[in-house]
Structures are given as structure tokens and as C-alpha cells.
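Peer 1: Listed next: structures, encoded as C-alpha cells.
Just so it is clear, none of the values below were taken in a lab; they were calculated from the coordinates. Owing to the predicted nature of the structure, the values given are computational and were not obtained by experimental measurement. Cβ atoms are built from the backbone, for glycine too; each structure is taken alone.
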Structure I
Amino acid sequence: MKKVKLGLSLLLVMTMLFLAACGNNNGNAGTSNSGSETGNGESLEPMTIRLASGDNNPQWDNMQSDIGKFLQEKTGITIEQEFPVGGSDADMFALMVASDEYPDLVMPKGNVNKLVDAGALLDLRPLLEEHAPNIMKVYGEYMNRLAYSKNDDAIYTLPLDPVDHTYFDAGGGFQIQHQVLEELGYPEIKTVKDYENAIKTYLEQNPTTEDGQPRVGLSLNGGEWQILISVTNPAFYATGAPDDGEFYVNQDTYEVMMHYQRPEEREYFRWLNHMNDIGLLDKESFVQKYDQYKAKVASGRVIGLIDQDWDYAEAENALKAEGKFDQTYANFPVTLDETFKDASYMGTGYLASYGIGITVDAKDPVRIIKFLDYLASEEGQILVNWGIEGKHYNVDENGKRVIPADVLEQKNNDNNNFKKQTGIGNYFMSARYGDGVQDSTGNYYTTNFPEQIIAAYSEADKKTLAAYGKTVYKDFWPSEDEFEERKYGAGWTINFDTASDANVTFQKSQDLMKKYIPQAILADPADFDKIYDEFLAELDKIGVQKMNEEYSQLIKDRVEMWGE
């Protein structure tokens, strides 16, 4: 009898808690439990979800930000995010596979194949079809691009690339400090020779900073995995090819080669060798750790970078926070010579690439997919992009969302703290629309649209752009309509099976690249060709030709699959 009474008492308590939770759902916009489209109203019972991310995020807020707390109250879910510690993302996921123990969620970057082969990921298709109408709506016509491969129709990850994205601004290329451009009278920066001359002239005239520190001409983030971003990827951009990862793809035949095998790129690396020879290249470029690189940039000593803005943004934000806007950077599409056209914005269609997956060890896959579905809802997307109404943005008399001046100033000038305090930008964990897409109210989903981008520029940015007759940095780049769209998306989203011989060859090629490219760049110019020839010969020895042929077939399979 005691057991029966205890069960009834527990049932009564649970019923009261449920009613209390429902009573809090008053439908007011901008408050918790405000929407019916979250899909997870069945339970607000606290639940902790472990998420392993392949990308480090120093500004992760542990859900102690405004948005983090809102989401906890709204959904009952707490995200505990884990990052690579003392190793690479590949090491982190390899350890999971070896132990056969997984967190609830993973953002595996280039390690998806490894997890799929280990049977670690759930097929999300049934969960999406039954529980995730918002996610299905966002991906829409691109759902066929979410399939894992031509031979496996499962959906193992939800791509985090924004859907129907318009690039209003540029975030890569070659960077040079505003103070350099101003002192030199805003010279033409189109070719590597233009870029070199600007750095050389300014460094000769200003060898040290105001506080006596030696300036650095050009620093590359080549000491860790970012060698791909800062050293080798620019070789294809500067020679007219788009980003297809480690391969160059013939757009007519889909035949491929490792992009290092292109004669044009050899000449780009020869230019870096020349920059080193004349003392303009940072001697620490290939030995510095990422934190050292960021600290160097944040010191204001580095005149030029070749990087993506997301890679050096933390350091640049530190300069902004100190009011050193003249030491921040302008971006240019620099090419080997004027016969090349930077193809950064050659179209890809929707890129179903880096994503988030639910593992076989997840405690409650249905509730997790409903949480991700809330993030993909209109309310959820406005929250993660704009923040909370009345705190991070207001709605004016015309129904337009507006960021208050004080909030915008903090976002622009102290973005590292802003991101951590507000959570804005920390919760892109599900399907979402890109820049330029409007919601049901006629507002943009994201805060990146032309008017807002211009408003976010510093006075140094505006002064530089005005001097060149540009409105935004992307105005320097060739536009998308100057190229045909790639029917396979982008090569870097296509990987070999982890157990294949081709994948072994690929890993060997990466080791060779990390050995020979720095060696060639730092060599005496008289030895450059000898070292580069040896690099190409070693690639031949490990079987890159066969690997190229297999990758070509993967490209063709993607074209066939996405064309259906």
C-alpha cells in the first residue's frame, strides 16, 4: 500500500510541475516559453547535452550568456561543449572511436567519415521527418544534398553552412594595416608585387612601433593546421582557382590534381621564398603556435597577413578594444599577376559540409532533434543572430529590427567579450538561413546586410574604402556572376573513405606538404627548384596519380547525385 501511495504522490507532484511549466508559457515575444514552434514543449525537465566540437571557441559562454540562459529556460537543455585539448580535432575524434564512447552531439569537421565508419552516428532522416519541421523547411530543396554519399542515403550530420547565403562582404584575401595604406597614399594593391612594395616601403620608413618594438613585414599562421589557411590555400586563390581543398578541379572534365602540382602555384611559393629572402617574411611563420600568432597580431607589430578574418578576428578585436583601429586590416584580392582573377566567390550552390550529428550514445535523440529544430525556427534564428528584443535590439515604428548604438559599439569594438556575454554568434548549431534572407516580418534573419555591415565598419575601414572608391571590401573582388557555378559544390566538402588506400595516400601527401612547402619557402632561392622538384617526385612515389583519379570519380559522383 505504501508503494501505491508513493506512486500517486509522485504522479501528483509531476502533474503540478507540468501544469506550472505550462502556466509559464504566456506567449509573450522575447520571453521564455514564448513560442509554439519549438517542438519540445512536452518537457522542460533539465537535461544536459554533451557536445564535442572540432573547432575551438575561446568565447564559448558555457550557457552563462544572455542567450544561453534564455535557451536553458526555454528548453530545459544545457549544452556542455568540449573542444580539442593538447592536440588536433582528429586526435579528439580518434580517441572517441578507439574507446567506442561518444558524447550526445558532435561537430566533427573533417572527421565525419571516421565516425560513420565506426558506426558512431545516427541516421537523422527519420528524426527529421517526424520531429523537425523547421529544419526541413530551412534546407528545403537542398535536402538531397544532405545524403552522405551516392551509395548511402543516410543523413549523418546537419550542415551548418547557412542556406541561400549572399556574400555581401569579403573576409579573406591579403591583409594590410590601414596606417600603411594611409601613409603610402592608398597605393594600388592588386598583385603580389604591389603588396610586397607596400610592405617593403612602409617597413623601411617605420622599422619599429611607437613603443620601440620591431615591426614584422608579413606573418603567416603556418605553425599548426592553419598552414592550409594562411600558406597553401592562398596559392590557388592567387592563381585564379577556387577553394576545392587540396585539389584543383578542371571545371569542364572534373579531372583533378593536387593543387601543388600546378606550375602556377609553384610560382606563388617562389614569391614567398623571395619575401623570405629579402627579409619581409616573419622568420617564425612556420614554428609559431596559434596563440603566439594571435598575440603578435594583437601587438600591432604585423604589417601584413594572408589569412581569413575568422582566423585572426580575435587578435584584431583586441586591437579594436584598445582603440588601435589604424593597426587593424583592410582586405584585398591579390593575385600572382594581373592575368589571374581571384575566384573566391565562384558559386557552389548550397554547401552541405561541416555539420552537427547525433551519436549512438545520445541519451534522448528525439528531444535533441527538437532542440535543434527550435534553433532552426524563425524565433530561434532571430534569437541566435540578433539576441533578445529590448536588450540587444529594438523594433522601430516601421517594424524594423535596429541594434542600439551602445550595443553596436560594443559588438564592433569589443567583439570577444560581446560574444561571450551575449551569446550572439555562439549558437549556430542547426539549420539556418544566410545573409540576405528575410523572415516573415520582412527583416533579415542575420545582422549582416549592406546597411549594417557599413554601420559596423570602423572609421579606419570607411576611410580606406572611400580612398579606393569602394563601399564594402567585397567590391574589390570579382563578382559571382563572372564565374559559372560549380556543380559539385566545393571539393573540400568531399572526403575519401577513411579505410581506403586513397585516404592513406592523402594523409601521406599532407605530411609531405608540411615538410616541403616550408622548406622551399625558407630555402636559399638557388635551392628552391631543387626542393620543389623533390616534393613533386615524392608525391608521385606515394601514388598521388591514382589518388587523383579516385578523387575525380568522387567529384563526378557528387555531380550525378546533386543533379538528380
Structure II
Amino acid sequence: MVGPDNGTTCDIVGDVYVPNGASSLNRVPAVLTTNGFNGSKNDQAPTAKALASRGYAVLSYSGLGFGGSSCVITLDDPDVDGKAASQLVSYLGGRTGIAFLDKEHTQPAPALTVVQKEARDHKGVARTDDPRVGTFGGSYGGGFQFAVASVDARVDALVPLITWNDLSYSLDPNNTAQTSGVSTSTPGAAKLMWALGFSATGATGDVQNQQVPPDAVPCPNFAAFVCPALVTAGTTGYLQPGDIASLRHASVASYVAKVRVPTLLVQGQRDTLFNLNEATATYRALQAQGTETKMIWMLGGHSGASAPGEVSWDDPSAGYLSTRVLQWYERHLKGKAVSTGPEFAYFRDWVAYSGNATPAYATSSAFPVGVRRTWRLSGAGSLATGTTATAPGSQSFVTTAAGLPTRLDEMDVFGSFTAPVTDLVTDQPGTFASWSTPALTGPLRVAGSPTVRIQVGAPSAALTQALGPAGQLVLFVKVVDVAPDGTARLINGLEAPVRVPDVTRPFTVQVPAVVHEFAAGHRLRLVVAGGSVNYRGGLVATPVSIASGSAQTLSLPIVP
């Protein structure tokens, strides 16, 4: 296959699934799908077969650099991956000269004549190779959907699962100084373990596929900037401006204005790589420009399994998510007058059910949900609310040197490979401050992003922060569930790295969203720590103090 107009040539391997009875006289809509990171076309087989059995022609392909497809990994860049996928859209539209039956390209595949055609694309341009086509995939297979939709107006519907809004946030998050969505004006704290996992799986992809390229050093199988960017971030603790720009270029955050087709966003609550805030950022951007969009927060993600009855491709009607996906395609690809479900839905793990997970999903006609409740930092370690007076008090700690961790939890990157992320909070004494509520008299249920408004005292950081990110204070903010026996657990392994632009001023922290029930008898705790095992913290040990006060607050979206 000819490459993305940059002088390169890529061979993409794929499988076509054709429904029984489909023909040039009985045409059907199509779905284009690809794998997650380090996967292959084969990963999509269960979904492809299920869709084919319901009247969709499916093309499942291995993404560039994976599963037998050549070219390097370019992180779903619209200029590369998007244009390559666009050629596959042309193939689905009946164009010849794109597909071959052999590696040597001596046996052209016959034209595909079973896919329904459109007279004009979404820009009003008449095309002879415009298929009625939707896209599907998770993680890396979610990012490609935005990329191809941004460069090809023939795409008709998207279903991206557990994917990113801004890769610079995904790999180097800062949960303050956010200027648009999750994108920030100040770099954050590099995700050490996820970056290592990316590098290792991407680098070994060619070896597994027996296709080691001549440019394997110094950045095997990746676009040239990727490995140096991750190495530098691991050393300094943050990404450099040029690397942030490159990662954002490969992110829907930078080109969302070009994505104008109906989009069903699905994001996982158990996900320390692409958290719920990323889907929220994409949802809000699409909504703001008038693009039809709905959002689902499922339980599973990169850091933990889905719940029973959420997804079932053997019998899609047995799974809440698989049912919603089929409804989306029935409406936007087949044109049937079916409901596509509520505007927003989220899984509640405290709701008992059997079989299909629908009873565990709360739904809403709008987003966000819930009513905000605010607690104030009070005394030497209390959270006060309502008319309770705020007592004076202060806590002090020291951030660790060289970006070392302050807790001993399991590294989050391994959550999807071995077991769910360990959520026990074990920050060492003298490296954190915390504030807790009394034992709750009834359940407290949260669905959304906790917000912390805080000001710290850090005189040494005030002197060095003008030097740039290396001199700025790095903290880790988290909301914790404390059981009656004192065991403190981090909700789904999620915390909020913060590189504070100016410690002399208050700042707001947008903690990754959660859906969680604090049971009766438990306590809600806010923790501000000086390090994390999963991130590279500040390089210099820094004394920090946080005083109580009515302006120091934690806010949560409370739902019934």
C-alpha cells in the first residue's frame, strides 16, 4: 500500500469480513477497525464477526508498526495513520489498486462491491469511492478514528474506546494550569512506568513480527522523536516543549475542529493511562462545536477489567456497551430510527445485578451530573463542611529528592497485565499532609472530577520557580477512601500530579474523575504528597506547608 504522501510506502495487513447475502445488489454499510497498542488485526476478530453477523462489512487491519503492518509507530498521527486509514476507506468504497492478495503485490485484490455508497461526503463533495462507513476500536484503536475522521470527510460515525485527548497529558500530566481540556501551559510529572511500557512494547513489536527495520537504532519502530522524548522526560521529570508539541499534534485536542461526525465516546474508570478527564475534554470540545456526541464511563480500562455484562460480542444484547455500540451503528450507518441511548451513562460498582450490566448504569440527559459539595481544610487534619467552623492549623512535609516515590504501591502500568492496580495508600511519614472527615453516617456517592483549591507555603520553590519547570514544586493530590480499620485506599489507582507554576498564589487541581461510593462508616480523605512511585517527581527536596482555612477546599460531585 502506498503511504501517507510523505514519500514512504507501507504494507498494511488486514482481514475483510463480509455478511452472508451481501452483494453488489444487496449492499451493506461497513466498519473499519484496528488494534490497540502492540496488538494486531486478530484482536478485533470477535467484534468483526459479531458486526458481520448483523449486516456490516468489516475491515480489520493491523495498525502501522504492529501485527505485520510496516512503517514505524507514529502514535496515530493524522498526517500518517490518518491518511493510511483513509486509503482503506477508499478500498471499502470500491477503489482498486490499493489491496493485494500477496506480499509481492502481484495479485491485485478484486474491487470490493458489497459496501453501500454515498453520493457525497460530509463536505458535500461528490465521490465515486465513498462508502457508508463507521469506525471502531479501543486505546490506540480509538486514536486512529479521530485521525482518519479529521482528514477524510467520508467517515460517518465513530466509536472510540478508552483513548486519549492529549498524549502530552497522558504521559506527562499536570492537573493544574490547564488551558483547554486537559492540555496545560506547564509540563507535569512524567509517567515513568507507562512510558517504559510503551517503549518496551513498541520496540519489541518488530521482533515479534520478524520485521526489524534498518532504522531500529536509536528508536526502534517509533517515530524518531518518541524514544528521546521519553528518555529525557524520565531524566528531567517532564517533557520538553518540542516533544509536547509533537504529542499534541498526534492528539485530537489539536484538531478536534476537523472531527464533525457522530461520536460515541467510551472511557474506563479503571484507567491510569487515559483517565476519564481525557474523554470529558473530548466530549466537551465536540459538544461545543455542535458535533453529535454521547459518553459512557464503563468500569474497565487499561488498569483493570470490565464488569460482567458490560461487553459481550458472542451475544451483544447481553452486554450494555455492545448494545449501545450496535444502536449507534444502526442509527448512523443503517439509518434506522432507533434510540442511541442517554447522553451520559456511568457504571456504579456498588449496584448489585446479574447478567446484563444495564441495572448498574446510571443515566443522564446532561453532563456533568451531581451536586457539588465542598469541604474546607480545618485544623491539623480535618475536613469541615456546612456550618462547622474552620479551625486554624497547619501541616508540613518535605518532598523527596531526585523524584523518588513516597509510597510503595504496585507500579500502575502492570495493572492490565497481572492484576488490578494495588490501591493501598502507604505514603511514608513526613512526605505528605492529609485531611479527613469523621466517619460517614451514610453512603457518599461521587461521579465526576474532584476539585481542590489550595495554596501552599514553599519558600525555596518560590526562589527557583522562575528558572522554569526544573525549579517548580511538584506535588501529588489524591482522594482516598479510609475504611473503619484505618486502611486507606486510592480510588482506582488515580492521583493528580501537579507542577505548580507559582507557589505564591492559590491554584486549582482537577483530580481525575471517579465513580465511587464511600460506604457508611468510612471516611473521606484528601492527601497531598511529595512523590509517587508511578511518576517522576521534583528533583530537589522541598519543604512544604499547607495551612487550614475557608479558602482551602475540596469539592466533589455528589450523586444519589
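Peer 1: To test your reading of the models, identify which of I, II gives 3.0 for distance in nm of label points 7 Å out along Cα→Cβ at positions 430 and 486 when calculated. Present the calculation step by step, with values, prior to reporting the outcome.
Peer 2: Working: I: 3.0; II: 2.0.
So the calculation was done on I.
Peer 1: Also, I was wondering about something else. By the measure FRET efficiency 1/(1 + (r/R0)^6) of positions 86 and 158 (r between Cβ atoms, R0 = 30 Å, to 0.05), tell me the structure among I, II with the highest figure.
Peer 2: Working: I: 0.55; II: 1.00.
Answer by largest value of FRET efficiency 1/(1 + (r/R0)^6) of positions 86 and 158 (r between Cβ atoms, R0 = 30 Å, to 0.05): II.
Peer 1: Tell me which of I, II gives 14 when you compute relative contact order in percent (Cα under 8 Å, 6 or more apart).
Peer 2: On the way: I: 22; II: 14.
Going through each structure in turn, the value belongs to II.
Peer 1: Going by distance in nm of label points 7 Å out along Cα→Cβ at positions 102 and 350, which of structures I, II comes out largest? The partial results should precede the final answer.
Peer 2: Values: I: 2.3; II: 6.4.
For this comparison of distance in nm of label points 7 Å out along Cα→Cβ at positions 102 and 350, the top structure is II.
Peer 1: For structures I, II, calculate distance in nm of label points 7 Å out along Cα→Cβ at positions 110 and 254 and state which one comes out highest. It would help to have the intermediate numbers written out before the result.
Peer 2: Working: I: 2.2; II: 4.3.
Looking at the calculated values, the largest one is II.
Peer 1: With distance in nm of label points 7 Å out along Cα→Cβ at positions 222 and 262 as the yardstick, tell me which of I, II scores highest. Write out the running numbers ahead of the final one.
Peer 2: Numbers: I: 1.8; II: 3.8.
Going through I, II one by one, distance in nm of label points 7 Å out along Cα→Cβ at positions 222 and 262 peaks for structure II.
Peer 1: Quick one: percent of Cα pairs over 28 Å apart, for residues 230-397 alone came out at 43 when computed from one of I, II, so which one is it?
Peer 2: Working: I: 49; II: 43.
Answer by label: II.
Peer 1: Of structures I, II, which gives -5500 when helix-only ellipticity at 222 nm (-39500 (n - 2.57) for each DSSP H run of 4 or more, over all residues; to 500) is computed from the coordinates?
Peer 2: II
Peer 1: In addition: Matching task: 2.7 is the computed value of distance in nm of label points 7 Å out along Cα→Cβ at positions 94 and 302. Pick the structure from I, II.
Peer 2: Numbers: I: 2.7; II: 4.1.
This value belongs to structure I.
Peer 1: I've got another one for you. Here log10 I(q)/I(0) by the Debye sum over Cα atoms at q = 0.11, 0.12 Å⁻¹ has been calculated and equals -1.11, -1.31, so which of I, II was it run on? The partial results should precede the final answer.
Peer 2: Working: I: -1.11, -1.31; II: -0.98, -1.14.
Going through each structure in turn, the value belongs to I.
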